[in-house]
1. Computing relative contact order in percent (Cα under 8 Å, 6 or more apart) for each of P, Q, which one ends up highest?
2. Among P, Q, considering only FRET efficiency 1/(1 + (r/R0)^6) of positions 90 and 154 (r between Cβ atoms, R0 = 35 Å, to 0.05), which has the greatest calculated value?
3. From P, Q, which structure was P(r) over Cα pairs in 20 Å bins from 0, in percent = 21, 47, 28, 4, 0 calculated on?
4. Ranked by mean count of other Cβ atoms within 10 Å over residues 146-153, which of P, Q sits at the highest value?
5. One of P, Q was used to calculate distance in nm of label points 7 Å out along Cα→Cβ at positions 106 and 162, giving 2.6; which?
6. Work out which structure the value 1.08 belongs to, where Rg/Rh (Cα atoms, Kirkwood Rh), for residues 186-377 alone was derived from one of P, Q.
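Read-outs: derived from the displayed coordinates by stated rules, not from any lab. Bear in mind that the values here come from a model prediction, so they are computed numbers and not experimental data. Cβ atoms are built from the backbone, for glycine too; each structure is taken alone.
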Structure P
Amino acid sequence: MTSTGKAPLPPYLGLDPKQAAGRIGDPIHTARFAKAASFAARGREELAKNGHAPDGQKRLRKFSTWEICRYLIPVAPAHFRRVLKAQPDLPQGTGEGNSKWFTLEEVMALREHFALEGAAHREYRPYRPKGLDAKVIAVANFKGGVGKTSTCAHLAMSAALDGYKVLVIDLDSQGSMTSIMGGQVADEWQTAFPILARDYARHVTSENEVRAAQGEPLIALDETLTEALEVSPRNLVQKTHWPNVDLIGAQLNLYWAEFQVPVWRMQSRGWPLWDALTNGLDDAGLLQEYDIILLDTPPALGYLTINALSAADILLVPLGASFLEFDSTGRFFDMLYSTFASIEEGENTQRRRAGLPEVRFEWDAVRTLITRFDAAQQTDLANVIQAYFGDLMTTFRQDMTAMVGQAGEQVNGIYEVDYRDFNRDTYVRGRETFDRTWAEVKELIIGAWWKDEQEKKHG
């Protein structure tokens, strides 16, 4: 109330146009964007060091005996300590008495020891059939802010802690996944862009051979395509601070692929652009080298996302428990149907004429996943969403906890934070939200592998 007893006017009433004009300042020219970008780059560099080593490089923390026995290697703490005492050649960790800490490399060595010497019925190594390709998982939704990147990052970390060898491919030019994994990307030639360019260049090279034989004009290979032919997808892979997680990173210039791919497609209508990423992973042997490949996609159904979805065996679609995100996700599925059905129809019309096998897109599994869940506020709506999506939805909902929020602020995953910064119960609850998500996703992975294995055995 004012001194006169009247309620004050809302802040949007009584604004003075002249004063408003004075606050606007001079017109903004394009050069100002460069200045803003420069300031942001400096700020980003400073913020990135928060929680990092002084040299700016991320390092993975160590894991305690309690963590190892609780989450990583299914062995009782007392037996774990007895084995270490009896086997001095094994990693002994740092610290005294029962409070010992181990690097993840040391944990991996210990896991191998127990796999060879431990109880036969214990799962020291995760299920992984020999002779089968990696399972490729795309995390996608064209609505931003749904927890897509954080889900993808935590799945990579979960799989790594479980003993899998993981490759993460960041297809989002914002590069958030790259930041989480501590990656450094100078330009688009260190991203997935040359994989797409290389695939197109190889297609044009093959097509030009046919054109030359028929006396037709050749499709020109410009400098970009010529350079792309010399790039091996394997050379794009960089190590991360996780010993069994590698990365193909992203940065802003990766977005140019969204403009360049349709130009290439116009030059050669026969190029199956949706297969470019798959071909690159296969040709480089990456599908054989890794156990799991995770694709973090941009918040759009563009050419990068189409490549990711085409390459994927499993599709995960995160969304929040809100009407708008439910509505947007429904439209995303509608666009997926329209896009891939259109590709199938267009390709198969020509393939039927030529007597070739038809194109058919399929996925081992598709699941929607509720993220940032607040049980006190969102349970009713989440139940409605669950009812409509049915078996296309995971049963577990990712809770939003203080620990998850803090990890996000520090550009870390919850598995990277030290539980000593919380009380132990808070830590257990915080990581449970992703442990249970990983359990459902892992079940999809091993189930799909098992089916592949049976098919391989029985023809």
Structure Q
Amino acid sequence: MKRAIVLFLSLLIYYTSSAQISVTTDERVELTSAVFRLAGIPEYTDGEVASYNVAIDEYFERYKDNALFEYIRKLRNEDRLGYASVAASAFYITIQNGEVNIDPSRDISELTGKGKQWASDKKFRKYVRLLNDFYQESNFTQFYNVQSQTYAEQIDKAGSLFDNINGEWFANFYDVEFVAPKVYIALGNGKHNYFVNGLDGSYDIVLGAKRYYLIDTLLPVIIHEICHKYSNPITDAMYSDIDEAFATFLSDSDIATRLANIGYRDTKTVAIEWFTNLCTVMYLQDNVPLLAGYHAAKLRDNGFIWLPATIKSMEEFCANRDLYPTLSSYAPKIVQCINDFGSNYSEYKMAYLNSNPQVVEVTPTDLQALINNNGEVKVTFSKPMMIYAYTLGIPQNVAEGYIKVPMHTEKEPYWSDDTTFVFYVDISSFDSEAKYVIELQSEGFMTSDYTHLKDSYIIYF
């Protein structure tokens, strides 16, 4: 039994202006993502449009032994090539007259070099030569043209997400002129999304195609990628003052693993993504307030455990724009906040680990007592909880001999107060020989700041 948290976003989004953002597909992007899928690079193999995945695999089956794929796997093994560096590379090539070449208007040293996943100009040039060979041998343009209707459908589905982006907010928050990005829907891109710098101050967003374009899940993604344009230079300017703190964060194997699971492995990348996430949350607070807390909590639990502290600091900036006319002028305060967290990391980490609510009492659990209580079960939590959410189910690995307790069909679960959850079982269906179980699933029970039960809680009757 599950009660969903419904966000009536259409009633809660307050925009003062709209940004004109173009949405399209591009052969360069589809070619790049397709070959990395065919090479088996994991983040490019989990695209959500199943029919497109099948189309790629079937059309290019005969070319699976092409030298390009071996070379891509070599780059992955030697240089950890993947994620954003792959997406960016699509914008450093051209496709003209049936050939793939390096774009002469782009400086590939921006893409390659020390510390970059494209480790050298030489490697990138070899990749483009092999990519061109594959493009011609496979007649990729034929595949791309055949999929035109699929691309058009995705553009149509995604387009409405960009209709009401508040460009004025970015202008005010960053004290800059807002520049609308060009968005490329990437069907072969997997589930990930990327920001790519362009020429003359322009920038692009590569958005992995989705089965469903839902505003509550995708709006933060879109805002995040736009924020990169304006946040990255500020992060760059702060980084030498905060790099030790981020080294401390990544020295924690738990946090390092969580961040690696979402593609962030080095201190500079984590710093960039943290500050971009921070600015994204500020946008949501001002424009979609019900979504802000949920998104911040998700980021926190993904590994950015210092994010809530920096949100509080950033709220000071927002409340005192007369003192801090630009975000850069407030940067020293952000630096101070991060370094404090790093200096006292063990203390803050322990507080985070102890922040989850706990079940402190369940009554009754004895079947006879439950019968005497007309099937009413009370669950008491250690902290005030979000009283419009709950999720009940059956554990995946239930103890032998136990079956799901029959739920009452006419008495809905409810919260009697912010620490007490009540549900009813159907005592008329009890089997005197049976043993019963139910699970309070962790994602459905949370505090007001979206701190979930650490683990699902199993009740045996």
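1. Looking at the calculated values, the largest one is P.
2. Numbers: P: 0.75; Q: 1.00.
Checked P, Q; max of FRET efficiency 1/(1 + (r/R0)^6) of positions 90 and 154 (r between Cβ atoms, R0 = 35 Å, to 0.05) sits with Q.
3. Working: P: 20, 50, 24, 5, 0; Q: 21, 47, 28, 4, 0.
Only one of P, Q returns 21, 47, 28, 4, 0 for P(r) over Cα pairs in 20 Å bins from 0, in percent, namely Q.
4. On the way: P: 25.5; Q: 13.6.
Answer by largest value of mean count of other Cβ atoms within 10 Å over residues 146-153: P.
5. Numbers: P: 2.6; Q: 1.8.
Answer for the origin of the read-out: P.
6. This value belongs to structure Q.
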